[in-house]
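Taken together, the values in this text are just the output of simple stated rules run on the coordinates, not laboratory data. No experiment lies behind these values; they were computed from the predicted model shown. Cβ atoms are built from the backbone, for glycine too; each structure is taken alone.
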Structure 1
Amino acid sequence: MAEEYVVFIVESEWDPAQVTEEEWTSMMRQHRAFAEAVAAAGAQLLGGDALQSESAAVRITPATDGKPAVFTDGPFGELREVVTGYYKLGVKDEAQARELAALVPTTGHIELFPVMDTGSM
């Protein structure tokens, strides 16, 4: 069975409204090249998306009365970096996951997490 990993793309700044058409085209070309590298390695790209800016995010925390508290006035707290996108990979092992994660285009850094098998929930 293939192992699954989630790759988080973490950048210090991300505002899609400020990206020019040329920058967007270049980024998409880089991400298509990443997807091609995953396929060429015999691995699977199981999903992934770019995320909107942190100003569009919502923070939800449990409240003592059982109703969640929702905060919409982001960016939140000491946020200096933000997850700007993610990929979910199906790979043969951790070594391949690390090798492929290192190819994800970013100006920030990548965080790689193995997906926990929770069985049939």
Structure 2
Amino acid sequence: MSDSFRVSGERAGDGLGVVALSGEVDIYTAPQFKECMVGLLDVGVDSLVVDLSDVTFIDSTALGVLIGGVRRVHTAGGAMALVVTNRAVERVLSITGLDRIFTIHATREAALESLA
């Protein structure tokens, strides 16, 4: 398991939540990411910001968690926005075409404003 991985989730307003990740989000850490995200969705959050600004690596398992999350959010009538500042993460999203599915912002504030 990656030593530098951290995940936290919090409510950021009525129906709005934030999941902040740092370190490597991979096959070993993605289950914790999913658990945090689903936990927020289960308590009434329907729009979500996933802050990837401190993520150093993301793999296909983590991308699958993101896709599952956005499907669940859309089913609930909400939206999801990502915060991406790392060029490597941005490149993975671009190569996979996920930059066309997710709204991507440079700051958490901008992402929150887009969902307000």
Which of 1, 2 yields 12.7, 36 [Rg and Dmax of the Cα atoms in Å, calculated]: 2
If FRET efficiency 1/(1 + (r/R0)^6) of positions 20 and 92 (r between Cβ atoms, R0 = 25 Å, to 0.05) is computed and equals 0.05, the structure in 1, 2: 1
Test item: helix-only ellipticity at 222 nm (-39500 (n - 2.57) for each DSSP H run of 4 or more, over all residues; to 500) calculated as -12000, pick one of 1, 2: 2
When distance in nm of label points 7 Å out along Cα→Cβ at positions 28 and 60 is computed for each of 1, 2, the largest belongs to: 1
Answer label among 1, 2 for the case where relative contact order in percent (Cα under 8 Å, 6 or more apart), calculated from the coordinates, equals 49: 1
Value 4.0, calculated as distance in nm of label points 7 Å out along Cα→Cβ at positions 36 and 68, assigned to which of 1, 2: 1
